[in-house]
Structure formats: C-alpha cells, structure tokens
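Colleague: Next up: some structures, all given as structure tokens.
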Structure I
C-alpha cells in the first residue's frame with residue numbers, strides 16, 4: 001500500500017467575475033483529480049442557495065413550441081434565457097413576478113417588475129430580441 005500520496009501544494013482561486021471562479025489544486029495522483037472534482041461539484045451544487053423561474057405564462061402562447069410575432073426567439077429559447085436570470089430574494093422563499101415590455105428593443109431582466117425585497121443580480125441579461 002502506498003503511503004506517500006501526492007497532496008496538492010498549490011491552491012489558486014481566480015475570480016472570473018460575477019458569480020464564477022476558477023479553482024486550481026495541484027498536483028494529484030493519477031485519477032484523483034476527477035474523483036475529487038466530481039465530489040466537490042456535487043457538494044457545492046447541493047449546498048447552493050438560489051432561485052430560478054419554475055413556471056412561465058406568456059399571453060397568447062398555447063405551448064412552448066410557439067412563435068411570438070415580432071420576437072426573434074421562440075418560446076423555448078425565451079424560457080432558456082429566463083433560466084439565466086439570477087435572482088436574490090430577501091425574507092421570502094417564492095414570488096410571482098411580471099415581465100412587461102412596451103415598444104421595440106431587446107427584452108432584458110431589467111424589464112421584470114420586482115417588489116422591494118427581490119433583487120435581479122444581472123439586469124442586463126437579454127431574454128429576447
């Protein structure tokens with residue numbers, strides 16, 4: 001049995017902006033990187049607090065494969081883009097929000113009407129054109 005395993009000597013955390021970072025640990029024994037990486041990913045994902053849309057209703061749309069007149073994206077892409085909006089809720093677990101856009105131009109997360117205790121972290125996120 002091998003008792004002198006390689007242990008990481010260099011640990012670097014490089015912020016990538018917003019809510020992302022690149023974490024580098026090295027060196028590892030062959031195969032240990034994937035094992036540790038998968039375990040770390042599972043722990044981080046299971047302990048993350050976050051909020052995302054769970055239901056979407058669009059006036060005049062009957063199903064998710066519909067197209068909306070005057071909008072480049074179909075409903076599937078709009079829903080995928082909505083998943084990219086990052087919300088922070090203060091003192092509540094769920095909320096119903098309304099997105100209303102008048103006139104031409106891109107629809108962004110800033111067009112979502114929020115109460116005082118709901119914050120949109122990335123208001124420039126484009127939802128549709």
Structure II
C-alpha cells in the first residue's frame with residue numbers, strides 16, 4: 001500500500017456491502033474533543049450482514065478497530081470469535097488504516113481528494 005497522507009483520511013465515512021454477505025464500514029475523523037487524546041475518532045469495521053457466531057460476534061463483527069471509549073478503554077480490536085476486545089497501542093491513523101486493510105480479505109477503498117479542500121497533491 002502506498003503512503004496515504006493523514007489529511008486524506010479525515011472525514012471518511014463509507015460503507016460497502018459485498019455479494020459474499022460481508023460489509024466494510026469505515027469512519028475516520030480528526031477531533032479536538034478531550035475524550036479522544038489521539039486526535040482521532042474512528043471505527044474500522046469488517047463484518048457479516050447476518051451475524052453467524054462463532055464466525056462473527058453477536059453483532060456480526062468479524063474484525064473491528066475503534067476508539068469509541070478512548071478516554072476509558074483506549075484503542076480496541078474486536079475480533080471474532082472472542083467477545084472481549086483487546087486493547088492495542090495506537091500506531092497512528094495511517095498505520096492503523098493500512099493494518100486494517102492488510103488483515104481483511106477485501107481491497108482498500110480508493111480515497112479521492114475532497115474537491116472542497118482542493119487536491120492535496122498540488
């Protein structure tokens with residue numbers, strides 16, 4: 001995977017469903033809220049449209065990185081079949097984005113420059 005500037009990840013919110021009954025849902029946003037000391041709020045989710053334990057968690061999750069409770073639980077990896085999340089060290093948003101796509105059997109989303117911000121490669 002080629003290096004992706006952090007600015008290109010800011011504001012991504014996308015879901016794609018696949019014919020095999022899986023989906024990828026990603027949300028990444030810079031934030032200055034105190035509860036996100038990393039400066040990011042994110043959810044990188046790969047799952048099934050229909051839960052199928054133990055292949056998935058009860059909510060259909062196969063693999064998910066998130067920091068929904070960063071101020072109290074830190075950064076977490078939720079991975080089937082274990083219902084208990086594992087705390088991870090946050091490597092930075094670009095590195096975590098790349099790790100997520102390496103660990104799931106789907107191709108990474110193409111990230112287009114936001115026309116409102118201008119092309120970051122100019």
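What follows is calculated from the coordinates using simple rules that are stated; it is not laboratory data. The shown structure was predicted, so the numbers you read here are calculated from the model rather than taken from an experiment. Cβ atoms are built from the backbone, for glycine too; each structure is taken alone.
Colleague: With helix-only ellipticity at 222 nm (-39500 (n - 2.57) for each DSSP H run of 4 or more, over all residues; to 500) coming out at -6000, pick the structure among I, II it was computed from.
Modeller: Values: I: -6000; II: -3500.
The structure behind it is I.
Colleague: Suppose distance in nm of label points 7 Å out along Cα→Cβ at positions 29 and 109 works out to 1.4; of I, II, which structure was it derived from? Write out the running numbers ahead of the final one.
Modeller: Details: I: 4.2; II: 1.4.
Among I, II, the structure yielding 1.4 for distance in nm of label points 7 Å out along Cα→Cβ at positions 29 and 109 is II.
Colleague: So log10 I(q)/I(0) by the Debye sum over Cα atoms at q = 0.30 Å⁻¹, for residues 13-68 alone, computed for just one structure, reads -1.11; which one of I, II is that?
Modeller: Values: I: -1.25; II: -1.11.
Structure II accounts for this read-out.
Colleague: Taking 15.2 as the value of Kirkwood radius over Cα pairs in Å derived from one of the structures shown (I, II), identify that structure. Provide the component values of the computation, followed by the final result.
Modeller: Numbers: I: 18.3; II: 15.2.
Structure II accounts for this read-out.
Colleague: Now for a different question. One of I, II was used to compute distance in nm of label points 7 Å out along Cα→Cβ at positions 5 and 61, and the result was 3.3. Which label is that?
Modeller: Working: I: 4.8; II: 3.3.
Source structure: II.
Colleague: Taking FRET efficiency 1/(1 + (r/R0)^6) of positions 37 and 93 (r between Cβ atoms, R0 = 25 Å, to 0.05) as the criterion, which structure among I, II has the greatest value? Before the final figure, lay out the partial values.
Modeller: Values: I: 0.20; II: 1.00.
Between I, II, the highest calculated value is found for II.
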